[in-house]
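Several structures are given next for inspection.
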Structure I
Amino acid sequence: MSKLPILALLILPLLAVILGGYLAFTGNVSTTDVVLCVVGVVLTEYGITFGFHRFVVHKAFEPHPALKAVALALGSMAWQGPVVNWASTHTKHHALSDKEGDVHSPTISGFIFAHCEWLLEMSSDQMNEIRAKWGGRYLKDPMIAWFDKTFLWWALASLVIPFAIGGWSGLLWGGFIRIFFSSHITWAVNSVCHYFGPRMFTTTDQSRNNAIVGILALGEGWHNNHHAFPTSAFHGLTPWQFDFTGLTIRIFEKLGLVKKVQRIPKEYLERRRTEHINSEILPLQPGDEGAPTEASEAKAA
């Protein structure tokens, strides 16, 4: 991919946050600015988790066409690339998670690389190869293909709308500062959630559940759960694992706006959980307190 737009995505929002911090310190921030930023982060992040991730990639449910269009529009406004690029990259990540070839594995290439450096390292040819290998199935959906093709217009709209509402200040907070927070929240799933947090299930990678990212990323931070059950519409699998996106899926299901919601049977969840707990219990080694000795073993024989 061209390095210039990626650098702009990294640097301009950072500069905007620095400016926003100064304005906040001097008392030059309005309620409108804060609302534009917070609402913008939530809506675009929701477009990523509900639209790009759980629907497009994992087919965890089937949304009503109108809801599908709204989700794809919001995801495109997040400035995280065209939907097929996003979906293809994520598909490859699942196929090779924390193994050689994973697009953004912190266990192989380090935390910073997994967080955002991988965007700078990836060339246009590499992205095209990923799309060619992993993206064909997504392009078969006419609506997904259309939003993929019109990505730039939706991304620009996400800047025009806050500018129309709040002027230059609205553009700063609802545009660039919003992009900073939504981007880093999503990237934290790739980095933080493969480094910090407990594991409920045994998986072939280092995915972990992180409560802070779970809240900020609208449920995406229960990452070990997700890697254990990728097609599940719900990432929070216990009452205390708050999954905002999962909650809305339940509401939409009751309203008839989504169907074919994928759930993991409780019996299977419990079996996988028990297997993980058992795998964590290591056998006693010779010399450990309570471990059998040669004499005790001989006596028992």
Structure II
Amino acid sequence: MVILGQRRLKLRVVFAGTPDFSVPCLQACRASGAEVVAVYTQPDRPAGRGRKLTPSPVKQAAEAAGIPVEQPQSLKSADAQATLAAYAPDLMVVVAYGLILPRKVLAIPRLGCWNVHASLLPRWRGAAPIQRAILAGDAESGVDLMQMEAGLDTGPVLLERRTPITREDTGGSLHDRLAALGADVLAEGLARVIAGETLASRAQPDEGVTYAHKLDKAEARLDFARPAIELERQVRAFDPWPVAEGEVAGEMLRIWAARAVHGQPGAAPGSVLSVTRDGIDIACGEGALRVTALQRAGGKRITAADYLNATKTRGT
């Protein structure tokens, strides 16, 4: 088929992804005109109070679209690699899949493997780039479309999209924005390849490499001896998971929203400076943290004003 004088290629794609972040990219693959011949996703995991085996968001989207789904525990075995090769993919698109791709797997598709990564490489290679960018106070983030190689997020960059990080951003809001940008940059890359173009690549520089280690729930605990602005970033980065927590007036609370404000010189870190309907101001090593949304044990997320009303009612 010829379109505007250009040769339009048929492209067989295998898509590999697991969480919600990956779903817009799967949809972009389907909308591009490429043939998604199979979807790889992690095995079903226990979830919810009943610990019932639950399919990943990508598996649900693939099954709804009638695409064959593969869920190997690993891609290291000869059988798993033979199954992949049998799909005869021209390209494998990997988006937050969660499994390591051995060199032999990278070599199976004719055009290799692409990865959509939620950072501006080489900064924040690894598992949790969205939250780490907020924690570090980065001014911007973005999405890179990368040609995969054996190293961890070390491959050359094909295309990139950038977005600012504001003080209103949480881990959740930045996640959603980057998921959309990821789908956008992938759609462009696929369209250009389908049109017969070879994408130019940019090698990652050696300078500026940082690693976004996987989040640990223990990191959620707020240390009020630290500067308030760092705790504000911690609260924002850990919304919606694992959610920051701290001791306020002797009670351990989950802290959903907070803002760094001016403190009271000499106040002991962790002491409550003021309690108003606008928030609860807590002294920090530098400045104060104004908590505006929180959650008591066994309760639900509420505003500071609702918390004050509840404590008055309970007499605590």
Structure III
Amino acid sequence: MSSREVPVYVFYGFMDSGKTTLIQETLYQNHFADDIDNLLVICCEDGEVEYDEEKLKTVRGHLVTFENEEDFTEEALVKLDDEYHPDAVFLEYNGTWQVGPIYEMEGPADWTIVQALCTVDATTFEMYMKNMRAMMTENLFKADVIIFNRCTDDVNKSKFRANVKSVNRPAQIVYERTDGSIDDREEELPFDLDADVIEISDMDYALWFMDCMDHPKKYDGKKVHFLGLVYNPTDAKGKLKPGVIVPGRFAMTCCVEDIQFLGMKCKTPDADKITHKSWIDLTATVKNEFAKEYRGRGPVLYPVEIKPGEKPEDELVYFN
């Protein structure tokens, strides 16, 4: 059995989103290639920034390009492995190609994807999410790190994060300014965290839900108010769990097929009096505590007041 292990670093993103620049900064400025004897860079599109093959040779790198998606096959990758015997692979993937096949194909036996990064041009992100959401989320959903570059002070970081987390909860998000520095400003939210009761509108529910799930400590002890659809959870035997309801909203990420329920655990002694799939007007205190449903700590709601709610004209909430 071969003991050879070849780490593969995958770079996603639309054309001109900064993939090539990120790869070159990693290789030439961050000294990533210092300990690599044989590097293979696979490029699947021609962007505004091009590789200098002579400069690649200074870090013992080789460049191979694929112009057509149908040519990017298991057989082609195996052939590259036989030809170059790389110690590491940088794959700059085409932003319009499907991501799934990368993880489905077997390819060279010794190649292993160790990290996937996605570059996003902050100046065009909202436009792409509005007009080409399915294609955009295709780039986001497998990335370990998502880098929003070309950020200005006007960037709505909370909205960006909600869009990312709706399709890729574990992803790490980095905001980079136009000068290359990291933008570490706190995210602005469309509701008042210092209010006696935080009002969560239908428009902001999805963003609030993601923020609360990601940062439950921030909401610990705070009161929130929102309109929710109740789901009464059952155990493995189909029996209702006593004292627990799950109020939330159905959110559409990309299309009808991607609708998901965003609900939080809510403890109340009146759970058996609240009808499954009923609408409630809920005011509750958020507590950051352990819940097996979360497999750890997370936001648990404790009702202050539950009133019958009126079904909204649009039952869905959105991430934009």
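Every read-out reported here was derived from the displayed coordinates using simple, explicitly stated rules and does not represent laboratory data. Note that the coordinates shown come from a computational prediction; the quantities given were computed from them, not determined experimentally. Cβ atoms are built from the backbone, for glycine too; each structure is taken alone.
Can you rank I, II, III by distance in nm of label points 7 Å out along Cα→Cβ at positions 30 and 214 and just name the one with the largest value? Please report the intermediate quantities before stating the final value.
On the way: I: 3.9; II: 3.0; III: 2.0.
Going through I, II, III one by one, distance in nm of label points 7 Å out along Cα→Cβ at positions 30 and 214 peaks for structure I.
Can you spot which of I, II, III the value 20.1 was calculated from, given it is mean count of other Cβ atoms within 10 Å over residues 94-101?
Values: I: 14.0; II: 20.1; III: 16.9.
Of the options listed, only II reproduces it.
Work out which structure the value -7500 belongs to, where helix-only ellipticity at 222 nm (-39500 (n - 2.57) for each DSSP H run of 4 or more, over all residues; to 500) was derived from one of I, II, III.
Details: I: -17500; II: -7500; III: -5000.
Of the options listed, only II reproduces it.
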Subject >> Parent structure of the calculated result 1.0, given that distance in nm of label points 7 Å out along Cα→Cβ at positions 190 and 262 is the read-out and I, II, III the choices >> reply: III
**OP:** Work out FRET efficiency 1/(1 + (r/R0)^6) of positions 70 and 198 (r between Cβ atoms, R0 = 35 Å, to 0.05) for each of structures I, II, III, then name the structure with the largest result.
**Re:** II
Subject >> If distance in nm of label points 7 Å out along Cα→Cβ at positions 86 and 110 is computed and equals 2.1, the structure in I, II, III >> reply: II
